[in-house]
Structure 1
């Protein structure tokens, strides 16, 4: 019986933004803000473009709304990423090691801080703390697979 194989590799593009404030902690935080903020803005633009293509029109006021949404989502996602990256670097520095525990702690603290800052109730803060820790831990484990 004949077998056919197909092999190849897929690599993701690497985007490096040089941010030099003279403080490596702040550099990593700003870098996380910019990268994830750009992802969120691109996502918002893609969604709006898809909706306009589906309707078959792209009115001028929709362009203004799209730009506002891109800015708003970029700033929101970027802030969350900046808080997480800052927490992660700080915890790694305090613990002296970079592992899944640092990711879990920084995700949990970031989730709690962001949730508390948005005036969520105590139950929501706890849920966001757990979710932040779980997502960060999962992401760290996925990074170890590659």
Structure 2
């Protein structure tokens, strides 16, 4: 077991390593991007990567506090489902209105892997291999799809 400080240090070390590994990769639009803290440019729409003790996930998270607006955004992503899955080359899980770790209502479109731990450095190559192609594919998808969200707010 790790102390809270050791766990924080290991998580930070992983995300630093991931960021350094991804730094040379430009966005779909050819610009420099912070892959570990990807900015969609749209309030309440996040591309979130998480790595824990037993699993890792990458998700599109919709966090608008109004459930009806959140559902509207979810439906817009559903309209783009084929485009998204074509970029990802796989099907993801779609969940409208679930609860996050802070008990807030969110919606998620995600993929995850199990039996990996950010606290085991031997798993880091597998975690990077999981995150890298998916965050790049999300960026490619978003470079085309973001404009279809302009009129929603």
Structure 3
């Protein structure tokens, strides 16, 4: 009997100008992405659910209304394994501080993060994605025991 590959917990976010690109990327990679659990910020989540009804997507609040922070909290709690965040580098975002906080948390907690299609392709085509890879856990003991 073969064991099932581990189910990944994946956060999906896309700026408005990149939502169609994220939808197309999911469609092109549906075989690798099927069977995992997804959380997505507001409009992105609805668009993903409409385009790919077979994916289990839990929608959160819109990014500017706190969705980015909801995903950030899930990362800090160890409940997200991968962040796919298609960023629009050409448009100023009114909630840029939230975006920076989210990408900071993904970096801090050492979870894979794809901000564009090329990186997302590399991640889902990696044997680590299909296998049981666990990133090195973030270690904050030096920070937590520092003298203030």
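For the read-out semi-axes √(5λ) of the Cα gyration tensor in Å, a value of 30, 26, 18 was computed from one structure; give its label from 1, 2, 3.
Details: 1: 30, 26, 18; 2: 27, 19, 14; 3: 24, 22, 13.
Answer for the origin of the read-out: 1.
Taking Cα extents along the principal axes in Å, for residues 41-88 alone from the coordinates of each of 1, 2, 3, which one would give 29, 22, 19?
Working: 1: 45, 17, 8; 2: 34, 29, 19; 3: 29, 22, 19.
Going through each structure in turn, the value belongs to 3.
Which structure, out of 1, 2, 3, was FRET efficiency 1/(1 + (r/R0)^6) of positions 57 and 137 (r between Cβ atoms, R0 = 30 Å, to 0.05) derived from, given a value of 0.65?
Numbers: 1: 0.10; 2: 1.00; 3: 0.65.
Traced to structure 3.
Taking -13500 as the value of helix-only ellipticity at 222 nm (-39500 (n - 2.57) for each DSSP H run of 4 or more, over all residues; to 500) derived from one of the structures shown (1, 2, 3), identify that structure. Working shown, then result.
Numbers: 1: -27000; 2: -13500; 3: -11500.
Clearly, the read-out refers to 2.
FYI, it's all coordinate maths here, none of it is from the lab. Model, not experiment: these values are computed from the prediction. Cβ atoms are built from the backbone, for glycine too; each structure is taken alone.
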